[in-house]
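What follows are several structures.
Read the figures in this text as sums done on the coordinates, not as results from a lab. Here the structure is a predicted model, which means the values were calculated and not measured. Cβ atoms are built from the backbone, for glycine too; each structure is taken alone.
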Structure 1
Amino acid sequence: MAIKIQVIEKKKLTERFLKHENTEVNDQIVTHHDEIVALHYTAELQPDMILLDYQISGQDTTDLISFLFQKSPDSKIIVLGNKLSQEQILNCLLSGANGYLAHHSIEQHILKAIRVVLAGEIWITRKMTAVLLDRLRNL
């Protein structure tokens, strides 16, 4: 089954890796380097999966996640980043992201993370699961 994947990142590293690893699958993989262009295209594409690099919007990433869901409510979002704090990751999850994957883990885990999230699960570390549960308990 082919899936539509939208990659929003400054470099085409994730897109190149996905196309290289997915040679047997006819997935539609599109990359945007600008969040405004990506937002407009999201409404048209209605991707199954959005891979969002935190660097694109920095501290405004949570707002971008909300806007992406307004344009495509059924999309799943995995945030990609380097050295994000637990608070930054938590804010992305609370904004609707379905997972987080560090850049250094992309080659090893991206395909599995996509499958897991598309199956309805989340992709975060055990430590982040504990942080998320603590936050929910304190609500």
Structure 2
Amino acid sequence: MCPSASTNMKRTYCLHTLALTLLVGGLGGWGYFTVFPRHYFSGYLILPIFFFLLGIGMMNVVEKCRKAMPQKLALMYLLARMGRTLLSLLFLLVYCIVMREEALKFTLAFALFYVIYLAYDTWFFGAKGNRILEK
């Protein structure tokens, strides 16, 4: 594996995740604010930022593992995915406790964001990630 392959993968992931965050966050915010204004909640903007930061953190973990222990990359990806899930659940729980009146709206939006980012990460690290590493 050439050293630039992992840097290229990280850059590509960051750019794609940023584009996805702006698209999903923007469209979701527009939809909530204009189409369903009574379902809009004050903590909506936290969701795209949270999932973007989680994605960048996960990519950094995978990147460090790729450099230090490439033979354990699959295991590290699964551990990072599990850690991401646990952090997501913890974040959801804390937000719902603090903002009880928005708990249902936030949970539904959070679940939608989680599924979208899960599908994207699965696609990227499965198909796209392998092609970038082969270059």
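Below is a table of values for the structure above.
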{"item": "Identity of the structure behind 1.8 (criterion: distance in nm of label points 7 Å out along Cα→Cβ at positions 98 and 114, calculated), options 1, 2", "result": "2"}
{"item": "Of the structures 1, 2, the one that 34 was derived from, the read-out being relative contact order in percent (Cα under 8 Å, 6 or more apart)", "result": "2"}
{"item": "Test item: mean count of other Cβ atoms within 10 Å over residues 66-73 calculated as 12.0, pick one of 1, 2", "result": "2"}
{"item": "For helix-only ellipticity at 222 nm (-39500 (n - 2.57) for each DSSP H run of 4 or more, over all residues; to 500) computed as -26500, the structure of 1, 2 it came from", "result": "2"}
{"item": "For Cα Rg over 2.2 N^0.38 Å computed as 0.98, the structure of 1, 2 it came from", "result": "1"}
